[in-house]
Structure 1
Amino acid sequence: MEPVLVELAGIAVRYDGRTVLDIPHLSVAQQEVLAVVGPNGAGKSTLLQVLSFVRVPDAGRMLYAGMPVGPHDRLPLRRRTATVFQGPLLCRGSVARNVALGLSFRGVPEPERHRRVMRWLDRLGIGHLARRPARELSGGEAQRVALARAFVLEPELLLLDEPFAALDPPTRDTLLMDLRAILTQAGTTTVFVTHDRGEALMLGDRMAVLMGGRVEQCDRPQQVFMAPATEQVATFMGVETILEGTVVGCGEGISVLEVKGIRLAAAGEHPSGTRVLACLRPEDVTLSREEGGPVPSSAGNRVRGQVVQLLPSGLQYRVVVECGVSLSALVTRASHQELGLRVGMQVLATFKASALHLISRPR
């Protein structure tokens, strides 16, 4: 495991007497990409201000490479970071001049500046734009210039503040894939802030979910995605079916819970009487015709119900089935046509016990 580069302990930031950031502990290891994801107003930008040594927290302490950060350390440490914002702030002049700006301020000789600038322009696929005026660039090109300007400084800590939010989907997706490859090759320690869970899943080695100024969960992205720690995290990560229930029995690695008179099986053993939230992702639900259609043999749960909502969603259809509780499912267009799905139709919803993730609720 790589050593920790930056660590926050007991950090609090307040505005007008209101706490907007409250982080008991958060760390970023060297060469790690930490994706910080959360809704608007969660405190993501404030966290970046703290990590960039621009904002002094009202409480707590920071450590950098294991050493406490004091008042006189902030300016030198700021020079060891680089930040890329949502809107690229480009100056007059050519692309190459913009990328070289930070190196010029640091007194790097011109031959070395040129070598480093062209290296990063080429790595980001925009070497052919070196002489073009920066203000004539498209949004995607301008953001690549902003990334090159950050990478050329060879920062110990790279901070990305929603850098793809203003880009169209094809441009964003291409740039995300390129950036993932560059971060892997360069080994640059990075904190990437976004409100888009898909971006966080693609870029992050770990994911921290920030809500109301607090880190609700911090783990590997797939773990957060498949096993959210709280109802708020589950909702943010796209879980559409969240059911309140009580465990009524367990054994052989399975818990049986009762939800509004319906008994469901979930993987894992929880003591009887435990009040839980059962989380079910729509892509884990399979629909079939009620009258003897094929049912997956591995499905541990079968619930009959009526289609009450049917909405196209890209290449899929989003289906809501009412069966005493509401279940959301995603089906392909081919399945939609094969089943002849329509509102009012009776269907059988099936899903595995392992598809139900249980969150314990306080008594």
Structure 2
Amino acid sequence: MTPDAPSSLSELARSAAELEQLRASADDALRKVWSASSFRGLLDGPGPVFDPKLWQTIVEAGWADVLVSEAAGGGGGGLRDLCVLAEAAGAASAPVPLAMVAATGWCENRCADGIPLLLPERGERTAAGVSGVWPLVPFGAVATKLLVCAGDGESAVLGVVEPAEAGVVREPVTPLDHNPGARITLSDAPIQVLETGPGAVRRHGEAALRGLIGRVAELVGIAAAANEAATEYAKLRVAFGRPIGAFQAIKHRLVDQRCAIEIGRALVNRAADACQHGHPEAPALGSLAAYWGVDALRTVPEGATQVFGGIAYTWEHDAHVHLRRAASAAGNLGQRAHHRDIVTRWLTGRYPVEQPGGGG
């Protein structure tokens, strides 16, 4: 399909219906095995918030391989499919690296074996291998392999680095949501080369963009779950003889937050379509979605917490789980100023727009 190829109304309707079915199926599947209460249960344990059994369930369901071609054993789905699944995972408070593992699978066109993670920023190519520092890699402490791009131009290389190899150091880092993050340092680490030259940079950038869009979709799910819970609470909580949802200040807050969520979902869908079809504006649309995530979606759980009042200020309440997860997820989208600069250059016609995956 060419970047500007139109779809018929019947094709669009069929696609929308299929995505809604996928959304309902994903929500139902996660509801049976996971919840914010499950997330809180891991907080009382000795380790980070990660459940290998939950991840295995998601892998067996084919979610991690949704972008891998059917010929390679994957789902053969599109980026919108990943976004639906990532949003469901976000809404269910599922601590899984779905977006980046799926992006890694797309890049390699290989089904997930363990937890393969794409490092979105490029490293440096050296005579002995690759080097670089990634201060915070979500789920980096449990990654079973790293997909790294290093260098520029003809000297660029894209390949796999095994975490157990010499020259790889992983230092545990605890983010706000307590996922098993890590600071990863590569020092002349050996790399199993998959591609070289400009094609390696392009492939890595396209994969990183898919991971970014999937992460924004996850944040949409987190925000939607927080706002939905606050809306239900506002119907039940009574103050001065009336449900607090009847008061204008509460109503306006919840409606404004719902608007932020729907705008975020629309931006994710537009970016996903552009990326899927190879449109030249895809990187800018990805940055626009990420900017909205950092600037607007991140604040939705904050507003939801205000609706709940004092009961939501600790981990024991679902609203606080959403609050922490949203702050952590927004932090994984990159710098707000960086995305704002890309969007500004795009809107003022200053091309080309660089894809995610710049210097590390």
Structure 3
Amino acid sequence: MAPALERALVRELLDQWRRVNATYFKGALRPPTLELSDTETFLGRWSRATRALELSRPFVLRSPWGVVVEVLKHEMAHQFVHEVVGVTDETAHGPEFRNVCERLGVDARASGVPTASTAGTEGRVVERIARLLALAESPNEHEAQAAALAAHRLMLKHNIDVASRPSSYVFRHLGTPSGRVSEAERIVAMILGRHYFVEVIWVPVYRPLEERRGSVLEICGKPENVEMAEYVYSFLRHTADELWADHKRREGIRSDRERRSFLSGVMAGFADRLTREARADRKAGLVWVGDHELSGYFKRRHPYVRNVRYQGQPRSDAFVEGREAGRNIVLRPGVGADRGRAATPLLPARSNSGNRR
């Protein structure tokens, strides 16, 4: 690594340490010596004897910044237990450490790497939804719409049924970090938070190899809801791009000057559709009142949230046309899924990127 890049990375990690210390530990920690090493045998390590917090350089450079921050929090929790709580006679991941991690929404496992999975009842719900979405590929428009509506209604019924049960929660970062969040992305985030049983927040991240900051969308929820929300996110982005390509061909448009406006319209149109379907759900007696446990998990992860009102762009003809196209979107199986299997996963296999409570 070039010396200038290393210095910038260490500076950013120290800034991140200060932010985590202020936000989660109320400024109780004293700055450690922060080191990067070439080891691949561990991701992070806190040394009480030398007061050093060491992170694997290859891990930091290869991993999404959100995962790096989670490992940093994990090691800072060790530092807190040793230097603030004063517990030094427990095993590394003993009761006090686990209690601290629970309070902060930090992964307490030895790896510190966030993971998430759907299994048991939750996994079966996801499989049933996948089957319904497979029916949404019917060439009959009414059958396709009915299947997509049934899939969403099944998710709603499931969440109402399990609302009072103890649950585990995960988070996941969606998409790639960007310097500027587009209106279309903001609308997608609103759709997920309003209709897919997850909490959403744009979080700052760092891109080490580019030496630039950006933002990425974080979703929090039950594993099955996070799985579904990620699928919807990917599906909408892919479908909106396809609709724009079709619109360009049909209208003989050569440039992408109106692309952003059209994509915003597509997302707004799909949001219109979901709002209309939600009214029908309420009339059918299916009323979602929220998940208080999820709210608690989200608040532990993000104690201080600032809400920003966003003024949308002026509504052009491209936005209006995109909105009309978005109102006709029918949720279908994931791109690249094996269409020959009834219970196919909603998304292709991917690396772990979520955190279990």
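Where is Kirkwood radius over Cα pairs in Å, for residues 215-278 alone largest, in which of 1, 2, 3?
Biggest value here belongs to 3.
semi-axes √(5λ) of the Cα gyration tensor in Å was computed and gave 46, 26, 16; which structure, 1, 2, 3, did it come from? Please list the in-between numbers first.
Numbers: 1: 46, 26, 16; 2: 34, 24, 19; 3: 39, 25, 18.
Comparing all candidates, it corresponds to 1.
If we compute distance in nm of label points 7 Å out along Cα→Cβ at positions 31 and 287 for structures 1, 2, 3, which one ends up with the highest value?
Greatest value across 1, 2, 3: structure 3.
Here, each number is a calculation from the coordinates, and none is a lab measurement. What you see is a predicted model, and the numbers here were worked out from it, not measured in a lab. Cβ atoms are built from the backbone, for glycine too; each structure is taken alone.
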